[in-house]
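Before anything else, here is the set of structures, which you'll find just below.
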Structure 1
Amino acid sequence: MDALTNNLNELLRLKSGIQRLTLTDYRNYSSLRIDAQNCPIIIYGENGSGKTNILESISFLAPGRGLRGVKLSDIKRFIPQIASLGEMSFVTPLNWAVAAEIINNGETHSLATAVEKSTRAIEDIDGNQSFERRIVKIDGNKTSLQSDLGKYISLIWLTPQMDRLFRGGSQPRRAFLDRMVYAFDNDHAKRVANFEHLYREWYRLIKEGKLDNHWLSSLEEEMSALGVAIAAARREQTARLNTFIEKEPDDVFPTVQLELDGLIERELDKSPAVKVENLYIDLLKSQRRNVLNNNNLEGVNRTDFKVYHKKKFMPAEMCSTGEQKSLLISIMLAQAKCQTLYKGFAPILLLDEVAAHLDDIKREALLSKVVNLNLQAWITTTDPELFDSIKSESQFFEVKQNSVYQISQPMAKPEDIRQTAF
């Protein structure tokens, strides 16, 4: 464990984070530029001022629909105008763009993503149909794969909505796990998106009564291969985190035990992948009738990600709200350290109102760990005084009237301080 800790400490000295963030026509911001340092970044302001919008824009530098999980069209900035009768109206919504200069393992790169109109309906990574598509550029070069972003940046976020992660359906927990897998397996996002696309096509054909066995069998073969690869990646990440947590238990936040509850994952525990693929094909064939009868289906798109409070051996959903928040933070910290050790660069944390449901001791412990791990964390709050203990190590920004103002910056050597302009 000493060697593990030494390796981790050595890697944490390498900077990883956003140096400059630029928004164009993004929600309430017509244009915005933030020059950031590799430290905790405290963004404060009144509720509804646009703090979370900044974190959401950063989340679009990773594959998927961002931390709110919204449609591309929901993000555009609408410009209010006063109509002739004195009533409020809105002009045509504008396209939006997010750009960032990032540093990763000592190298600087530019990442950009934007939305553009299309003449035909497009299905995004999460299966939503629209006449808009998201484009991505890396170092000025356009790429057709959102998953390419994972080679340069990794994000972990906690939002107030995730405080209920353990008490709702399995889909949000599955998405939470998949985001952690992305950090270690850049192709995982593409596999998940492709599987969901094939699954919807398979489901639609059966529902519409188009029971062409050759067509359905072809889809089922592709789905089984992708599904087993998805399950294997989830199993590997879950095992990796469990091993890391066992070797590096946290001294403040509760130790967690992670499990996967899914048929395909269980079959991989006892059989080789090729055999499980064949089993999955047979399973899909047998479930055609279930689709027609609206019965439950089995597969990797129904797998649940289970979390336990290890000391109490209590399922997370039975823990208190405060304990559930602490369990999430335990997973986040383990992922951050594990990723840094195995991939050589640290993730960026997006912590939206993270102080909620944390007592003073745990809040201060979290802030101390973020500073000691040399992580860049973008943190929103309505009360900046809660973060006074790390004021000398942090950048503070105030959000008001659709603008962002730098209030203070960390104490550092002059050559380490970047000038901020808006």
Structure 2
Amino acid sequence: MDFSDIIKAFEEKYQSTEIDLTDELQSSEIEQLAEQLFLKATSSEDLKTLEKETAKNKKKYSILVYSAIKIAISKKYISEIKQRVHFTIVFAVYKENNRILTKEEHPNGEDFLIRKIKQLENLTGKFPNISWDMLVVDDGCPENSGKIAEKVLKERYSEDNVKVLYLQDAIDNNLKIADGLQTADDSRKGGAVEYGMWYAAERNIKNHIIIYTDADLSTHLGQIGLLAEPVINEGKFAAVASRREDLSVVIKKGTRDKRGKLFIYLWKRMIRRLNYITDTQCGFKAFKADVVRKIILNNIEKKFAFDIELLIKTDMLERESIAKVAIVWIDSEEESTTTDLQPYIEMLKAIADMYFKYLPANAFSHSFAFFVKSLNKEKWDILVNHIPEGILIKSAIHYDKYDEMKVPAFQEIIEKNR
């Protein structure tokens, strides 16, 4: 039985064309197919060839198949690692009090904490040279998501490699990582994730890779091998998951793409150093622990644009030291704790501040940075409703070269439509 036979048998048995990673049965089916593909392959190159072949006609196969192929490649990468490697997975919880529960406990329950643990066990369990731990960071959740996580772990998980941290504790103890924060309310994800990364990097662990992700199940953690491979084998300082690569498979349920494209176009005009990266906001990134120690302190952004600051500082250590990794990403189902909170204007203004702090001045970027700093909600809404056609019709991956829309053009749009 070759790869095509395995996939055909799977699709004949499972007719579903839609994917819902919150469905534990469906997730188990994907992992079973991934295991079959993993066992059939003699090397990761076999699976990468399969991935390229199936990508030629993405409509031919179900999203379940593409997910399984990604996980199989990831697992094969993990199996090929010869030295001891330790992964720390970090994610923040804020108003995750419902999704952390099971569906029996709450209609929107995803049981994401236990599901993440099972995903990691499934990926690494057969490889004794691979170890992992997980840090769940409460970002000042008013519903006590951290305490709920502790209760879930106490009742349902017997190992000691998953720990809950509280950002407020870092603030109260005057830890350097919490400089600039008076209370946890001053953080929106960034402060909590950076605290977890700092906490992980402080430990003296050899071959240590720190990965941060989102609390939801949009990204199956069985894909961490995809991030680890360029860090281990290519010497990259970091690897970022990207939803905008040719081999990425993405399911989106919202209408954020237009706003997202405008956001990407504007930040790329300011931070031209990162033009080789397009998807800075995907919540799935890996960093060498020794790199984390060099980039994690004295940062100016503790909210949603924190990713870009970490990437700028990483690239400043060594040019183009960040790998882009195509992944399968499925928009989270019922409750999103970040979609409505992600303020694009504030994020862009924070990025402008990063430009002023870290990068040498140039007239082109300077004009965009000042323009961004002048935006308010009214002006942003006008731009969102009148995004230039050149930006809309092009893929964001081409914005590194496409820069025909200059500041005067944006200003004219605003003035004409006020």
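Only the coordinates and a few stated rules stand behind these numbers; no lab work does. Just so we're clear, the structure is a prediction, and the values are computed from it rather than from any experiment. Cβ atoms are built from the backbone, for glycine too; each structure is taken alone.
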Worksheet item: When you work out FRET efficiency 1/(1 + (r/R0)^6) of positions 172 and 260 (r between Cβ atoms, R0 = 41 Å, to 0.05) for each of the structures 1, 2, which one comes out largest?
Response: 1
Item to complete: Kindly point out which one of 1, 2 the value 25 was derived from, the read-out being relative contact order in percent (Cα under 8 Å, 6 or more apart).
Response: 1
Fill in: Per distance in nm of label points 7 Å out along Cα→Cβ at positions 220 and 300, the highest-valued of structures 1, 2
2
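Given that helix-only ellipticity at 222 nm (-39500 (n - 2.57) for each DSSP H run of 4 or more, over all residues; to 500), derived from a single structure, equals -11500, which label among 1, 2 identifies that structure?
Structure 1 accounts for this read-out.
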Worksheet, complete the sentence: Note: mean count of other Cβ atoms within 10 Å over residues 52-59 at 11.2, derived from one of structures 1, 2, originates from structure 2
Discussion item. Please compute mean count of other Cβ atoms within 10 Å over residues 148-155 for structures 1, 2 and give me the label with the greatest value.
Written reply: 1
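Assuming 23.1 is Kirkwood radius over Cα pairs in Å as calculated from a single structure, say which of 1, 2 it is.
Details: 1: 23.1; 2: 22.3.
The read-out was computed on structure 1.
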